[in-house]
Structure I
Amino acid sequence: MKNLKEIKGDASFRKFFRKKNNGYNSILVIAKKEKLKNLVVYDAINKILNKNKILAPKLYAENYNEGFIEIEDFGNETIYKILKNKNANRIKYFKKIINQLHKIQLIKNKSIKNFKNKNYVIPKYDRKILIEEASLFCNWYGKKKLPKSKLKKFSKKFRKIVKKLVLQIKLKNNVFVHRDFHVSNLMYVNKQIGVIDSQDALIGNKAYDLASLIDDVRFKTSEKFKDRIYNIYLKKEKNLNIHKFKNDFEILSILRNLKIIGIFTRLSLRDGKKNYLKLIPHAWKLIDMRISKNSGFQDLKNLLNENFKKTYEN
């Protein structure tokens, strides 16, 4: 079709096309795999966000059987793209993002009618999911880098340490968690922050999305800048136990970046998307930065050092 133009995709199984209509553009999201999550759940989450005055793409049309939805087009201006410009006022944009995150975390309604006329309830981000996600590190990266004899021993120790860390998380699972809240998934639309790629949202820990934003594998920032954004967030939050929050932030940042190393390895080996491999060294740097600041991570640091010393130090 002449009025369809494919646009850059992401790490999912989806494809995206910009459609030119009379007087406006829209986006076609095509999903042949994981249709329920990528079409129905994605729209349900967007409806919840919009209901709470958070800018997310509205649904124009759906054809579940054919495997696509047509949604609002937010254009091409991601926050990531804006911030790559050296002249951009980074703090200004991050303040806007923190304001939006604060609003997202105030969302109370956890369910909505989806376009199949069924009730969708956002699931809980429980301990089991966190442990399974971190295990992707063993299942893909560990499997690629370690011989079988070593992998079995490493995986057993790794899972034990991860389980212990997950049990040390203090805050309740009681806020909306986007789960991929970083500058590549945030759009600048009419001077507002728009949120995309929200189909994996769960009800989880208050620190998760902030860790995702600050310790972003795609967008490099200094430790000083990271601390500044962290403190901007703390100033916005009232009645927050800052010690419990810091504890959870550090654990979740490390677990998230271990998961990311596993996912990026899987994308390369299983899906042939090798361009994600170049982000793995920075994921290691982020893990090292958090692990080195807290003696509570010594067991994990030792284990990673023993098995991935060369990678870990680069």
Structure II
Amino acid sequence: MWYLLRLTNQLAEGIARLAPERRQRHTRYLLASLNPDGGFSGREGGSDLYYTGFALRGLAVLDALSPKLCEQAAGFLRSSMRQQASVIDLFSLLYSALLVHAGGGPNIFADSPSDWPERVVEVLESFRTPDGGYAKGPGGKDGSTYHSFLVALCYELLGRKLPAPECAVAFVLSRRREDGGFVEMAPMRKSGTNPTAAGVGLLQLVAPEILDEVRDGVIELLCQSPSVEGGLRANLRVPLADLLSTFTGAWTLAELGALDRLDRTELRHYAEAAEHAQGGFHGGLWDSGVDVEYTFYGLGVLGLVS
């Protein structure tokens, strides 16, 4: 779990430097999204595996995962095991299960058949596409840079190596563009912040020795991404920043040893401007709502620059 462990530990160390009242405010916000069934809500209401994963990740970096909370969340995660899963759902389930167990809760897979990891691998491989990547679900014709990265993370969570890594490497390099970054889907010609972060993450997991080949181009692209607001944009063609792109771009630069190429003060000010006074974060300065996903990203930015 090197990638995810490094991410969680680095964010937790930075967030621990924030004022206690501030950490408590965001903890209260996240806990307010907890439902009686142990799952967490997004903006629509009702427990959702995707948002449960982000709430648990947010509470983990806030050092606020109690055994009682983990016991509650385990019940929802067990009930989610019976659902037909996409890549995102599988990643959310596996990562949430790890956080719950590490937080003092039960192993939700304890009563599963002994071959459950092999069954998960079988599902993951049904998402593989002819171009060497992975799609969101089975039967896809073209791979997704983002979903391929999530599949690689799922294999890390399972303690397995990604099958045919050379195919994944060829796939992700085919998504690299002349501007130095990566695109999500093959027809795209201009790179985006988030697919670039996913492309770098996939290479870190599968072929870290190749990172030097893409490092300079990625850094130059991401360093062009800040908007006048101080956050990072999803791509160079949009005027406004968002917390998702700000977090993924800043984390990628940190992983490449180049976070100092951005103005940390501006990044912090942007995250603070997206922070809700009662806890939680907006998706950007343009967003009137808050949710647990953007709260994780906002905390992540503050953790990186604090």
Structure III
Amino acid sequence: MVDDLIIFGGSGSHKLTRKICEYLRVPEGTGEVLRFSEGNLFVRVKDNVRGRHVYIVQSTVFPANDNFMELLFWIDALKRASAESVTVVMPYFSYAKGDKKDEPRVSIRARVCADAIEVAGADRVVTLDLHAPQIQGFFHIPVDDLYALPVLCDAVISKRLSDLVVVSPDTGFAKHARKFASFLGTSIAIADKQRKAHDERAEVLEVIGEVRGKTALIVDDFTISAGTLTSAAARLIECGASEVYAAISHGVFSIGSMERLEASPIKKLLVTDSIETQPVKLSAKVEVVSIAPLLGEAIHRIHNRESISSLFPE
């Protein structure tokens, strides 16, 4: 069935698409994206996709709106070119943070985006560590929300860190942090933080759990300003942690994040390559591990109608 599989990469995920194609040993589909002077985008599919099962890889960030609109145009172009099916492989879904109406007169942005992806013609979505897993319910099509946990944990294990403790940066991520602790065979601690506004800054108030004399590993789904990570790291050192590492699924990294990371006690920050269009040069403290084999295996199993449950950590 390999002959009827074809993978295209959007502007937000060129490098990752190339790695996925190398893993699957299939050629990358050819197309082009033009940007006109007034900001309009134009997507053209150059390969014949009639009757084929197509996968379009695109992270929707930096720039979020352009990359999301481009994704919709890719889906529409592929469906109009008579593709048998179109699966969206969206390693990072930027608007997943807008998953609820938590204050008056605001949009549930993730739901709007989910509707747009469906209306454009997508048949399935594959993504990674959604900020809120319930976003899968915003779609009426199948959604596979993969976990970067095994990839990140393998990278942590390779470092042979002694007396490790996994630290959740807040109570909301504690359940997922316990999965990291279970995979690594460690204890867990929780940093209690308070966020007072929409300025992406948070204050860590206290650490719940024993970290004194231990190597702390902060885990989270994403970071933008690195504010929470660096604040938590500083508090962990104050509480007696000997060293601090961090592992996150999505390194969004806005302007100023690398300076905060450099000034922090974090020894190494592990991130996946779900995002490759950051506006900053990554610090030497950042180590990128690839999710291409994970996504490639998911594509392979979906395409061959095999179960992907083994890709999810127990």
| message | Quick check: 25 is what I get for percent of Cα pairs over 28 Å apart, for residues 107-290 alone, calculated from one of I, II, III. Which structure matches? | response | III
| said: Of the structures labelled I, II, III, one was used to calculate helix-only ellipticity at 222 nm (-39500 (n - 2.57) for each DSSP H run of 4 or more, over all residues; to 500), giving -9000. Name it. | reply: III
| said: On distance in nm of label points 7 Å out along Cα→Cβ at positions 3 and 19, which of the structures labelled I, II, III is highest? | reply: II
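Each reported figure results from applying straightforward, stated rules to the coordinates on display, with no laboratory input. Values in this document were obtained by computation on a predicted structure and should not be read as measured data. Cβ atoms are built from the backbone, for glycine too; each structure is taken alone.
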